[in-house]
Structure 1
Amino acid sequence: MALDDATRAALARAVGPDNVIDDPVGRRAYECDGLTGFRVVPDLVVLPRDAAAVAAAVRACAEHRVPFVARGAGTGLSGGALPVADGIVISLARLNRVLDVDPVDRRATLEPGVTNLDVTAAAAPHGLYYAPDPSSQQVCTIGGNVAENSGGAHCLKYGFTTNHVLSMEVVLPDGSVVTLGGDTAEQSGPDLRGVFLGSEGTLGIATSITVRLLRAPETVRTLLADFPSVEAASDVVSDVVAAGIVPAAVEMMDTLAIEAAEEAVHAGYTVGTPAALVVELDGPAEECEVQFEQVKEICDRHGCTRLHIAGSVDERAAIWRGRKAAFAAVGRISPDYFVQDGVVPRTRLAETLARIAAMGDEAGLRVANVFHAGDGNLHPLVLYSAAAGETDHAEHLSSAIARLCVEMGGALSGEHGIGTDKACSMPTMFGEVDLATMDRVRSAFDPDRISNPGKVLPTPRLCGERPGRYRPHPLEESGLIDRL
């Protein structure tokens, strides 16, 4: 049921009439996130300018029982920010201030619309930085990173967003405001901060986030190594970790991903090589040099065909430019693609990649691979053309790859989230009791199911109803029927 005039008026009062997008063209800009295969035009978009306006908008939604979807920059890749029918989008783009940088306690407090890279920019004058670094860090927001528990290339050594968030001010789905966590990592009571992180907007909206900052490392060494096969590159990853070395990052790209990235940004990658690794070490200078020599020896042992060591800041930046541009670059060689985010044990990387290649060949679709090899977090991109009617075929292959990762002893998602894309695959990884427990936690925060409904957890099949607080039918509300 479309929004009525009373609801529209309440939302306009909550955020101010100048912060509402109601026209069809303006609303269409919010119809999807990075998962462009699914699109829903929201009934209304509101752009609050501060935390109080966010809370007021959510209270209006709760009062009128209107579902809402919080949105950062829309870079998510699992459909987490996909609007819902008869619902609104609450854009956090205008909450984009760095509220405080504390160099003594090494923390920063931010509004959710601050971009990931701008956190490091604010901390850099103090010799500090923010460690999580998704490939979209130039545009993705801290609020979105919290929702998805984002990682990035350096998560092997430094962990995910959850390892760097101290506290959050959160607007719950009824419009009340709470603080989760505190100024120190150790807090008493249940870890509700941890519950909220990675909840993909289903438990409320973070309006202020305090993160931990790290001291910039003394030394950073980066290399780009080519290999004659994906198997050889995978063996290098396993051997590096087995040697007791914990690199800051270990990234792998296959032929198709390398070709796309090199054509787009000319970073110095070898077009045609079957596989390439980006390995980065950081830390004390002496330790770095010793481990760097070990990594080079392991690369040579596995038939490395070219080893390029970054000799300057610019050369290091070029290597990373190629890796971080890969997702966008694939869009230059394919009009559409689905990307998965499964995790597999490092020891099964080569086997999994071989299976994915065979599945792609059988389906007649190209699959590019660019991923965080150090922790086995795969990002296979299934290339297709919607115009050629390949969407359903590609979606089927993409879902099959996600299930394969679980079959290999891994997980459905490492950092992109479940969203709309993988919700129906959750039963392949979790049993009924597991899913019911997650659902009860969700109901405790949002009994009316208005905060990003239909995401993460699979919807029950009976009558198409979602569990939660009883919702009277419109005919019952009008007095025409009675509940038995």
Structure 2
Amino acid sequence: MAPKNINEWIKTKIVCTIGPVTQSPEMLKKLYEAGMRCCRLNFSHGTHEYHAQTISNIRAAMSGTPNVCAIMLDTKGPEIRSGKLAGGVDVQLVQGSQFTLKHIEDDPKGLENKGDATWVCQDYARLAQKISVGKQICIDDGLISLTVTAINGNDVVCTVNNTAMLGETKGINLPGTEVDLPAITPKDKEDLIFGVQQGVDLIAASFVRKADDVKEIRKVLGLPGRGIMIFSKIESQEGLDNFDEILEVSDGIMVARGDLGIEIPIQKVYMAQKMIIKKCNAVGKPVITATQMLESMVVNPRPTRAEVTDVANAVCQGTDCVMLSGETAKGKWPIECVAMMAEIVLQAEVSLNPIDEYNSARLAQVNRGKPTVAESVSSSVVSTATDLTAKLLCVLSHTGATARSIAKYKPTQPCVCITPSDQTARQLCMTRGVFPRIVGSMIGSDQILNHNVTKFVEEGLIKEGEVVICSHGDTHSSPGSTSVMKVIVSKSR
């Protein structure tokens, strides 16, 4: 439940990666209470049985409560990963030592042939054909750097550039080397179909390089998965080059800074993040900022000052969501980490100037051309709320489009979206400033609005006599159309 003081409502949403330390219903409840609004399931790891249990636990944790939490399936994607290690124990790679990446055709993942401090399997069959001597290879978000010194058959022999620990199934990047990986792997197809069967709300599509990649994923989801939102992860220079076309066919975007910071010069990640967030804000599509946001809290109870500033900066840039990875999947302080992120986010939101935010969004709309009726009504809702010092916004929406359109203008007031769709409610957990409520029916717009505004008074969210700005489509509008704005002065029963 959100705090009764609406000034304490956190507009920016927190995405948590769920792992062994947070999989239980009890831990999931605690994460939600601390501020989590979306559970990310990383399909680079774990079996379908494991993820099915996690999904079941998430639903059990939310059952019997008004709490709404989205479920995100993050695909493995056309990535390259290292294999297993002997005994499942991390090994130390020593600077200057020789280390070999092997591809064993009948065991590319190293399930049987488990590596050690001198070699490990990798799952890209054409690595030896695509890489060349002198090229760099990065492992585990760039924590390990190798230089290729020789190629012997399927073995790529390297020199270790820095001493570091290597764990199992870590991501491998090849900066400056073109690869011919498919947009969707056979595993991805199996995982996507599994996600449809399990009723996930969102797909985080890894390593999207062009619009056709998103369209291919949509085809796999098919008619049964037509309501699932696709968030394209931007992780390469090609993804940046084709960003406009990717954004057009995506429902949202994730700034996946880990791989992006390896594929492009790390000092350029900040500007890439800023560009992506700005363009997503302009069209009202949710954007997630991810990777190493509070990384030190995997082991430490407090973040670094730089991490705090990083989270706050993403909020000030306009991100809809901030994401935690290892911090909540395997860290020692998962609950404290979410609580800390919530505190940082709240402080950053207070620092924003709502007039500047509104004018920026309005200018972006004007630059795109003549606004639609829905656009004009949405911007009017926010400007009217400012003029009348309204306490809340309240919208009725089947699809969530009205709420997302209003949220684009970054209103100071929280926007409560009333919807009959469970899936729409969960998906709105990805949009900044929107707080979904589920109702059984949307028949009778005036009655629903008046009833809920009265409930807001009874719940102590607003006081009698305070203003609520409301919006919805008319009875003849198609879903996603917004044409009505109402000003309601609250009163008790």
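Once FRET efficiency 1/(1 + (r/R0)^6) of positions 91 and 131 (r between Cβ atoms, R0 = 25 Å, to 0.05) is calculated for every structure in 1, 2, which label goes with the largest value? All intermediate terms of the calculation are to be shown ahead of the outcome.
Details: 1: 0.40; 2: 0.70.
If we compare FRET efficiency 1/(1 + (r/R0)^6) of positions 91 and 131 (r between Cβ atoms, R0 = 25 Å, to 0.05) over 1, 2, the biggest value is for 2.
For which of the structures 1, 2 does the calculation of distance in nm of label points 7 Å out along Cα→Cβ at positions 227 and 243 return 3.2? Don't skip to the end; give the middle numbers.
Details: 1: 1.3; 2: 3.2.
It traces back to 2.
FYI, it's all coordinate maths here, none of it is from the lab. Predicted model, so just to flag it, every value in this text is computed and none were measured. Cβ atoms are built from the backbone, for glycine too; each structure is taken alone.
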